[in-house]
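Once you scroll down, you'll see the structures, which are given as structure tokens.
Every read-out reported here was derived from the displayed coordinates using simple, explicitly stated rules and does not represent laboratory data. Treat the numbers as computed from the prediction; the structure is a model and nothing was measured.
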Structure P
Amino acid sequence: MSAASDTQRSAAAPVQTGAADRLYPLRRALEALGSPVLALLLSAICFSIFLLALGKSPADFFSLMWKGAFGSAFSLGNTLQRAAPLLLTALCVALPAQLGLTVIGGEGALVLGGLAASVAALPLDGAWPPLVQLAMAIAGAAAGAVWIGITGLLRSRRGINETVASLVLSYVGIALFNHLVEGPLRDPASLNKPSTYAIGDANMLGPLPGTGLHPGLLVGVIACVLAWILISRTSLGFAMRVTGGNLRAAQLQGLPVARLVMLACLLGGACAGLAGMIEVAAVHGRANASLVAGYGYAGILIAFLARHNPLAIIPMAVLMGGIGAAGGLLQRRMGLPDATVQVLQGFIFVAILASETLYGRFAWFQPRGAR
């Protein structure tokens, strides 16, 4: 059951229940919150069994994970830095999901957004830094929007499955990125790690004043809040939710389904492309293979954990950022390979998919008139 259909069921609930079932909103909120929490607990149990089979202590693992993610100011800063792009790549999944689409090509949009941002900065060398940064943001968001927009175009005009199309385009985008970075756009001075020319220290995004926090964190949080307002508080968002809940009903009501699909894909792609721009401008200073860090794929997991709710994406991105930040400490202290963290993420993703099959199945969570 998709998050969009869940939203439609929620919107219809007041009509079905009226004043007779005033506890239904509370039960619905408990189910929405309990589903990902239960999935996280189940994945922790399964992963603990996996650790025991390796002869490792689950208690030590989770203790070190907490320490590596939130145990100190440095750890927390590292966690928030990793969470910053995840906020935006999760929106790349969550926005099209409002229409019932499963778009998983955020990784390709992110790297191409970072590349476009780097290229946009080069002709403006020596210009006013805020102007350069604005040009980079526009270029990065536009590149991501175009790349995910192709998926929307294929889906709306040709009926091609958006999941397959976005995944294939993601691999194509990464291949195109590698070709350009290692070929026509390569800085000859980058010997061991092919990169584009540097954007210049003056054009780098510094930490948020007085906090030392990653600037992308603020951008990501603002984007999540704006996405929630769009989805929950505007007629456009309502049209998107109606389309996701019942495509046939949306068509009968005369809603512009094809344009809604394109808009959701363009907005989602713009978010992923903006994440690539921020990684270049705040972390790397140029486009290189470091951009291909799996942020787009992790965003898929976060969006599903949050049930495609933009506000719920914020804590879930911090959680997944913490898991990633703790990988190095776990590797040093417990002798575990860095891929162990990815195994945990795999368990979480499977548990989330399993919890989706149970969502809405228990009578206690249903409106009183629907039981």
Structure Q
Amino acid sequence: MRVLYVATDQTVPGTVGGSAHVTGVAAGLAALGHDVHVVVTAGNGPFPDDGATWLAMAPPLGVRRLRWMLAPRLAALAARLRPDVVIERYYNFGGEGVRAARSVGALTVLEVNAPVIDHPGSGKSRLDRALLVEPMRRWRDWQCRHADLLVTPCADVLPAWVPANRVVETEWGADTVRFAPDATGDVPFARRASDTLVVFAGAFRAWHGAIHLVDAIRRLREHGREDVAAVLIGNGPELPRVRAAAERLDRVSCVGAVPHDAMPACLAAADIGAAPFDIGAHPPLALAFFWSPLKLFEYMAAGLPVVAPAIDRIGRLVRDGQEGLLYDARDPGALAASIDALRDPEKRRRLGSSARQRVVGSFGWSVHCRRLASAMEDALDRRRHA
């Protein structure tokens, strides 16, 4: 298949999950022998040499909400490439990929990683209703209506009227070759060999819960656990608050954003992967825990046992007592207790080995891309025989 992958508001190379996602899907489809052309915002550095063809096309003025204005340029590109499939990474103010697919009669795939429907009490929904004709909802519905397939880890975020036979519900993934227990490279932190090192990697938004990891280390120190350290990797609005809390604790460091190419070595240098999500801090999560968190899969690929809250979907990815420990987020001391339980190196080794096996078998990008390619090929076959 010739595939045009439209992710114009994602920066590649980059340091955030969206960049890693687009890179993983493009490389995975190319590895299966498909002719993949990817349209993204160019980052600092060369595009990946992964078998895909990378094309730079940023939203006007770099403003994500103006993505839709790229529609004429995407249509011209589609007319030149004549793709069999156009995949668009969904955004409320996008749709340029869907329009390009329709202009050339290509199969249209909408990759949905955020809610299409509004959560209860949504300010955006109130504004939309105030505009009488609900333009934002109507545009979202238009994108879904004209998608032949909607690929998402959680169908609860789609409009209820979307037919089930057009939904491909599947998890995202990790590069299980690059993310491995023996990954090497320079890392932006030091550690004591005697410490149990907990790593957090994320975008430092309130619902990522980084502050809870710092609080857990403080609690452990208050109980005499001096051999536990933490490193927090990433950037975002919560970083100043988290850094201020971390400065009061020895061997708890915030190192800022790290290029994704350096992340395998960073995770391999740690002992535990923390994903302390705070779902109450993000109103859209009232719909469902719709994320398929890349950090979980990358921790697991690196052979790290995971500590995370006992939320329904997380429990389907990380099984409590098998690939990590899941705690009750309502208990202020539960995260610290889970980390304390993983000070036992034999327990870490056992859970980490199981985590690695599980992600390789079920949650690698290669697994995701085989499922995606199979769904697209089946849809193309149904078209040909219709």
Structure R
Amino acid sequence: MFDWIPISDYTAVYYHVMLFMMLVTLLHVYQNDLFDLRTITFSFVMGTVLLLFIIFYLGTRPISYVFADMATYGKFYNRVAAGETPIVRKDYLFNYFLIGSTKIMSARWFFFICGLIYTLPLYLFSKKYSGSFWYFTFFIFIGSFMYWPFGTNGVRNGLATSLIVLALCFYERKIVMYAIMALAFGMHNSVIIPIAAFVISGFYKNPKIYLWIWLLAIPLSLIGGHFWETLFGGLGFSDDTRAGDYLTKGNINKDVFAYTGFRWDFLFYSCFAAFAGWYFIFKRDITDKFYIHLWGIYMIANAFWILVIRANFSNRFAYLSWFLMAPVIAYPLLRYKLFPNQYRVIGVILAVYYLFTYFMFIKG
């Protein structure tokens, strides 16, 4: 659909469109009130435009090595479609989904369906928990630092984390929720980390525990160095032995050097959600059971990443908590009256959050 856009500019167009929508939103928040009918209309129109744009723009992208792993999946897809018999050892749901798809659709349609699975749970979560103001939560989801890379490159990881978001839409229906989490694990077994964090924070409901776990992870990582990568290296969270390689070896290639070492910039980004939960729970006395549990998942999963922050591709571990940053930040803002000029606060937070994403893209 968008093949007329040069492949070298394809990713940049996404970031620039998001910047334009962020600026339009920021202009609107300074001219209207949150509970104004015009704001509800604005949310619906902008949300619908963003939903359709991202589904079709991400879902119909060309199959190219510009998107790294996408081309590898596409090559494997075509080999299976041509009659090759694949050997499936892990991530059974994704692999059998891919194998089954080769019998009824082209590779382009397969990636479009993947785009739907990746994006629609974020929309459903935003609608369920933010109501008429769902656009703002959805924008933060779509404008998150790693949303685009994990939709175009780390496809399996992205699908699995989106299924976790979908599972949280059924928080009051435990059987359905756990069933969807099981599907997420079948899509990519790395999500055992947020699933384990969900279970732990379900047993220990005191948010002070989550805060201390997260805070202690920082000095432990600084002092422990590569000890934690070695300790966790054999657990095999990824699709093959790569998780162990990411944790225990040096740079696999020079192209990923930017993602190694103690990433203070990534830690700063993680602080957005850590601070948001601390502020809303401890300073504004929000006692919402679901929100406290949500923050607990984020803090525990992010603490795990902090421990292995020096690992190659540690951003893949970081995403196992980062995918929850949008609801952690947006949920209280769109469900509770917290500030006199709350709509402006929402707009500024949305802008600052996306500008970090945009800055990291420009920085390259």
Given 16 as the derived value for relative contact order in percent (Cα under 8 Å, 6 or more apart), which of the supplied structures P, Q, R does it correspond to? Q
Can you tell which of P, Q, R yields -22000 when helix-only ellipticity at 222 nm (-39500 (n - 2.57) for each DSSP H run of 4 or more, over all residues; to 500) is derived from it? R
Out of P, Q, R, choose the structure whose coordinates give log10 I(q)/I(0) by the Debye sum over Cα atoms at q = 0.09, 0.14 Å⁻¹, for residues 205-340 alone equal to -0.24, -0.62 when calculated. Q
